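Pasting the structures here.
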Structure P
Amino acid sequence: MPASGLGGSSGMVDPNTCGNYAASEAGARLKAFLMAVQDLEKQSQETVEVVKTSCKMMGNELGMTDADFPDGMQTNDICAKVWGAYRDNMKVAVKSKAAFKIKYKPAVCKVSVEATAEAAAKCEGKASADVGASCSGVCHGKCDGQCKGSGKAGTGGTAGGGECNGECSGTCHGSCEGHADVKASGQCKASAQAHASADMQCTEPEFSVTLDAKLVLDKSKAEQTVKAMMAGFPKLFSVKARLAPLQAAVETTVGTAKDLKDMGPKFVNSFKDQALCITGQVGAALNAATHIQANVSVSVEVSASASGEVGAGG
């Protein structure tokens, strides 16, 4: 395809479609951003598929069949139908929710603050220290600043920075239970946060349910409800734990895509021969970002419903 080709007009985000645009500093940032959009599309789609599968597995345990979920049925509609059946089941199965004796230990997900800083710095062509990575959540590691919570405060310098297991007011050197933030352009911040979300390390949730026989009205329905919980809730809890870094990346990406679109000719004309192609890619990125946001919103809503059912927050 020639450098001035219309590759960007296909509606798909493709960082490699507009010739040698990434040779410039602005082009390199844009390419990193388009790659982040692609990455987040994949992450958000995989996440919403886990949610959909979890809901269907719960439905199957409640006696629902494929006929209840016609082809093309959206994840939020599938899950809403399953929650309806789940609650109807519970009404006739037990006297109260107290019949379900639940043991639950949430999953914990952490992102590397340093890796996020390095990704942003590489994108900006700066040193890691210049992008000042911070942790929105719990910092596990050294804190250049005040540490609130179950840790000791640093003294402001790296040498005096204590081990922190709480909120860090300065740069966090270690892992972040929440999401990492960086001082960078929207394009590079989105790129760094997408990397962080993809590379996060998570523990698995621990979840078990037993029945209090004294509160059971219909044993078979109660056991069916327990099986439904066990089939769907653990994966939904895993999803919930993974959402903070993903949501942060998506928020940055949507905002940046809108900003690039709003800049219009002023931005794309700087790419001269590739301007038309870049225009198409900016439009595709905004469309993709909107779709990504919708997938993440559904995942947030359904995983929060699961947590609410067992009194696990959300």
Structure Q
Amino acid sequence: MEKLIIGNTEQWIYAKGDHSKPIQFFIHGGPGFTELGAHNWFTRPLEEHFLVVHWDQRGAGRSFHNSMPVETMTVEQIVNDAHEVILYILKKYKKEKVLLAAHSMGTVIGFNLIEKYPHLFYAYVGISQIVHRGIEEMQSYEKAIMLAENSGNKRAIAELKKIQPPKNGIYFDFSELAVQRNWLVKLGGFTPHKMIAWKTYLAVFLTWEYNLKVRFNMFKSMKFSIESMWNDFSKTDYLSRKHTINVPIFFLMGRHDCITFTELSEKLMINISAPVKQVIIFEDSGHLLCYEEKEKYIEFIKSVRKYIEC
């Protein structure tokens, strides 16, 4: 692991695998939910084929500190941070490009990067790709109520109908977002594999790269990231215009995901002009498809190497 000064603040990266291999740069979701530990637990075989680089975004994991200026917690700033980190690792490891993979909220950063700096990337893999936060959050709220009604869970129905539906991706306050997400997880709308979700959280929290201080601050840093960035992330709308992206682009979507939606990713893909483009459905997965169907995910990422070697 390595500490860098990026965007005038300390940020940490973790390079794992053979330095002679192509770089896979992974952007975690959240906001503020680092995924280094999940990689260590679920997707470590990728290190046989790539130099896998994880990065704790500002405000997350080791890159969190109590004096972090809230005004710097914006999508634009994190895109700039990511660009700076990528330029650093390309120079350090003497590479020309990286394979970019991003998960959930990280796909907002990833999608913006490939539009602005396509020359830096062999290909882009958007895992649980964000498309339009206003539509997604409303559909997620409606799906939670539907799951509650289908299961006959009266408490869930009452609590979900008590909160105000989100407007433009934003709930009245974060306690209402917490209610919706809590029931979505319990009712299977986050993932049909609840043990995978718990293993993912445990892996992230207990990863050996984090000391006790980082672990102690984990929930504080996630709360800080969500509360400071949610409104900015909620402005995301990739459906309102067409996109020309000069790299191969892939969206990996979980069939049972009720946070991001296959149908929206397919609509977005229609609006994209790219040399190669494809939406791949993981039929037995939800929002954590890269961990729920890890073997399929690993094989897919390995297959993308052909765009590096051609």
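Observations, loosely collected:
- Structure responsible for 27, with relative contact order in percent (Cα under 8 Å, 6 or more apart) calculated and labels P, Q on offer: P
- Each of P, Q could give Cα extents along the principal axes in Å, for residues 66-113 alone, but the derived value 45, 37, 13 comes from P.
- Given -0.76, -0.82 for log10 I(q)/I(0) by the Debye sum over Cα atoms at q = 0.16, 0.17 Å⁻¹, for residues 122-233 alone, calculated: source structure among P, Q: P
- For 6, 28, 38, 23, 5, 0 (P(r) over Cα pairs in 10 Å bins from 0, in percent, calculated) the corresponding structure among P, Q: Q
- Computed -13000 for helix-only ellipticity at 222 nm (-39500 (n - 2.57) for each DSSP H run of 4 or more, over all residues; to 500) - originating structure among P, Q: Q
Here, each number is a calculation from the coordinates, and none is a lab measurement. Given the structure is predicted, the values throughout are model-derived calculations rather than measurements.
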